[in-house]
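Nothing in this text is a laboratory measurement; each read-out follows from the coordinates by a stated rule. As the structure is a prediction and not an experimental result, all values here were calculated from the model. Cβ atoms are built from the backbone, for glycine too; each structure is taken alone.
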Structure 1
Amino acid sequence: MLAEYAVKVENSRGRRHAEPLHPYRNDYQRDRDRIIHARAFRRLENKTQVFTRRFSDHFRNRLTHTIEVTQISRTIAGVLGLNTELVEALALVHDIGHPPFGHSGETALDEAMRRRGKSFNHNLHALRIVEDFEQRYASFRGLNLTFEVREGIIKHSCDWDEKEYPQLAEYLLDERPPLEAQLIDHTDEIAYNTADLDDGYEAHILELDDIRANVGIFRRCWEQAEKRFPGAADKLIFNEALKAMMDCMVTDLVEATARRVREAGVKTLDDVRGCRKRLAGFSAEVDAERREAKAYLYRALYDSDALRPEKARGAEIVSEMFEYLMAHPEQLPNTYRVKVGVSSLERVVCDYVAGMTDGFIFELHERLLGGAAGDL
């Protein structure tokens, strides 16, 4: 049973191109399936989350991270009475616009565009992917996803100013997104805060004593696990602590969101959309712990000496490839060359580079720039 404020598939604003209903899948289920079968979704397997493949095949990549976000999101949506099929589609598509080499690659691509008076944002790029780049259907370009999924792609993590982004005006920028979309930014953070502690510890970059000293929620969960499993190996207690940390954050997100919904007097989806602020979120106490964990990960892992050379080289490869293709547009595939004139050259080059996997851009850089890439 869906809550009254949940998104009902029968009330969807529909697709850009009308299609007949499917006999046994509703529109959000079909959106989920279209995302899973998209080429851009498959490419997430070879895109960096935190570590490149040279570290270990056991560490998360964009695809495995996406699957973890989806699992967490479905669980929370079900407890809150939200539309789990819409939430699943939004979780699966939330990172589809990321370029190679993670956030360092995104920063390099954005800087290259800003030098030309433009910008790159992975959520806006994701919308371009599902609206235009994916070509699987004879009747239309893109995946022809429902309005609610397209809206959630751009609005799940931030609000947009219609004056600055008039091309997004159709997405109700003066309204809050549904709770199904609001959840995704928080489940994304639950997933990577716990997973990156795990991978960082496995990579011997993060030390157990340092994690316990600097991440309060983990320390509390570790102490509980140590009492429950006396004599167990540190790694097993570590796993139990991470599991408890995730459960604590998930439970708090459910309870704090439900409390805000009650306090705001929300009854309908229109009430959700009309709220001055977003309703999904953690309690003040757990949000402070979340921020502490995130700050620690930036300081001790993302900006660590161990990862800094790899991140810098990834950003360098993205930047060099962008500038090379700007100077040599004849090296663009024909499917991109034909877009020059319809879109600016820098946007076409940006779109091409953003779609590359880590492995592909590395090999292309090595071939076109004479093997100057070095090792990653």
Structure 2
Amino acid sequence: MKLKLPNKEGALSEYRMVGQPLTDQKMPKNPARIIFAAAHVVADPFAKSDPHGAPAIHWEDTLRFRHYLADLGLGIAEAMDTAQRGMGLDWNNALELITQTRTELPEARVANGVGTDHLDLTAVTSVDHVIKGYIQQLEAVQMIDARVILMASRALAKVARTPKDYFDVYKTILSNCDYPVILHWLGDMFDPQLFGYWSATNFEDSLEVVLEIIEENERKVDGIKISLLDKDKEIKMRRRLPKGIKMYTGDDFNYPELIEGDELGFSHALLGIFDPLAGVVPKAIDKLGAGDLKTYRSIVNPTVPLARQIFRPPTQFYKTGVVFLSWLNGFQDHFVMVNGAQSSRSFQDFVDIFKLADYAGILRDPEHAKIKMKRLMNMYGLT
């Protein structure tokens, strides 16, 4: 199977596809790792609203994709930054998304983002204001008996002055949680407004703050997702976590090694890249649990170049690659995103993602993906 694609200089050259269709496999009954895929939302391309204004979501397709993830046996990380939370998806729509997923999939493993993104940052002047913001979202999510991911807060990063501010906020919020939650340490490469989170500008000082928060609130913490794109930092923290507290890798560059683990432990996963990789993840985890590391690595290692391309700097635009692959794989009929984010990457990015997805074996129907790629080329004036 061949098609002509532009090279780095823009000249068309022949590309021969691997063309191996993806066959889904479900997660084993007792998986060796807990896996959450941070799921994207499908925009409604025919909504009358301004694309850069109130988000318009195609609820049927958005929920259909969540059924697909749940049918595979994957956990769903709902209303996170993969869904453009705080970057196009506002709190009202996030709560509607959380509610609809809870209604549609009451038995699925779903963890839902709780934060402070409904607050007007220009009006936030105190830690108490941040606490009230967290509580408002927490109560709304817990009212429908949904589990929680406690997201990092831009508002807290703005007003906090010392580690004590973080201790006070997290202690108060965690004391109000009905069930143990997943904390979220999101690096500023994903959200520049979170620079200096935990009241520190270096990893070592930040680590001490967050470990103290976990140790002081151990009964209220299931685990922590760390998204710093640095495997050594994650391993260092993983080895210092209290017994029973899970590490959920958010490292979309080094996940194969971190999930596999070493003689001192391993990471579970809560990853945006597992949205497009959902079809290959169950088989990989099955092989890992069976001790077949060779096959595990043969499945996940070829996906890393794709992940690194999707999450390349500016990393906060990675959602565009995720939705592009959703379109290629037939989960939606269009390549339009909330807040017009489909324009956040260049055409050459899409070419590279297409090739790397083919190499990684994640195209469900390579012939169908090829046809869609040709349509995209026509939009850019290439035939």
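A value of 59, 52, 40 was computed for Cα extents along the principal axes in Å; which of 1, 2 is the source structure?
Here the read-out was taken from 2.
When FRET efficiency 1/(1 + (r/R0)^6) of positions 247 and 303 (r between Cβ atoms, R0 = 30 Å, to 0.05) is compared over structures 1, 2, which one is greatest?
Evaluating FRET efficiency 1/(1 + (r/R0)^6) of positions 247 and 303 (r between Cβ atoms, R0 = 30 Å, to 0.05) on every structure, the highest lands on 2.
Matching task: -12000 is the computed value of helix-only ellipticity at 222 nm (-39500 (n - 2.57) for each DSSP H run of 4 or more, over all residues; to 500). Pick the structure from 1, 2. Don't jump to the answer; show the numbers that get you there.
Details: 1: -17500; 2: -12000.
Computing helix-only ellipticity at 222 nm (-39500 (n - 2.57) for each DSSP H run of 4 or more, over all residues; to 500) on every structure in 1, 2 gives -12000 only for 2.
When mean count of other Cβ atoms within 10 Å over residues 7-14 is calculated, the result is 13.6; to which of the structures 1, 2 does this value belong?
1
Distance in nm of label points 7 Å out along Cα→Cβ at positions 343 and 367 computed as 3.6: which structure among 1, 2? Write out the running numbers ahead of the final one.
On the way: 1: 2.2; 2: 3.6.
Comparing all candidates, it corresponds to 2.
To test your reading of the models, identify which of 1, 2 gives 1.00 for FRET efficiency 1/(1 + (r/R0)^6) of positions 71 and 239 (r between Cβ atoms, R0 = 41 Å, to 0.05) when calculated.
1
Comparing structures 1, 2 by FRET efficiency 1/(1 + (r/R0)^6) of positions 135 and 199 (r between Cβ atoms, R0 = 25 Å, to 0.05), which one has the largest value?
2
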